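So, here's a batch of structures to check.
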Structure 1
Amino acid sequence: MINTNTNMVESNSAEEKKQQGNAEFKKGNHSAAIRLYSEALEIQPSENILSNRAASYIAIKEYKRALDDCKAAIRINPEFARVYKRLFQAHLALGNIEEAKEALSQAVALNPNDTTNKKD
């Protein structure tokens, strides 16, 4: 029972760190967001937090780190459409056109109603 309570505390703590990271991201404080997302990931790895950190890496043009986070998120949940959009952005920025096309195709397949896919 103590372990269950500990896990719940850790989960809430990871969620709190993620929310703090989201707030910093929205302010444009990408380095602070990366730090907070990294702290959240130490508590509880998740595809959402990895995807958010990838977005922060993309914002500061650290595309290879973004790719690593996207790939890790996909290993956790290969059905998470948003991470494929981030993967697309990172590959495109690195000039990996074929990989970018594949990632965008996967994003469309998983979430065909996302109107931003058509723009991309």
Structure 2
Amino acid sequence: MAASILQITPELWPSGYGEAIAMIDVAPERLVDCYGLELFEGADNLGYYRAAAIRLPSGRMLGLLHHVGAPYQGVEVHGDMHEDAQEAAAELLQAMELPESAVTWLRDAAVAPEPAGRAD
């Protein structure tokens, strides 16, 4: 596991409400294989998912979640509703040693990231 990522037991968000803040192009299996995270299973209004709760060096708590059978690749990044999505995504990418291009969606982004592998 990347030394700067600490797996934690899921807990309430500071505001009491969390939401999706980003999507990263990482397979759920890579969370296990490369970062040593143990995924737990759950369900919400979108179906069954596999997830992990982590804490970054700043103390920021994030959830990483992938809905089983989802039509998209990648992992949703969840954070507190008051989280700065851009700062959280940047810190997560650094901790996971991923390039900026790994972000495929960012809440409140002025410009959507280009899809990986797109040729103009």
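Throughout, read-outs are computed from the coordinates displayed, never taken from laboratory work. Just so it is clear, the model here is predicted, and its values are computed rather than measured. Cβ atoms are built from the backbone, for glycine too; each structure is taken alone.
Ranked by mean count of other Cβ atoms within 10 Å over residues 13-20, structures 1, 2 are topped by 1, which has the highest value. Taking helix-only ellipticity at 222 nm (-39500 (n - 2.57) for each DSSP H run of 4 or more, over all residues; to 500) from the coordinates of each of 1, 2, which one would give -26500? Structure of origin is 1.
When relative contact order in percent (Cα under 8 Å, 6 or more apart) is computed for each of 1, 2, the one that comes out at 16 is 1. When percent of Cα pairs over 22 Å apart is worked out for each of 1, 2, structure 1 gives the greatest result.
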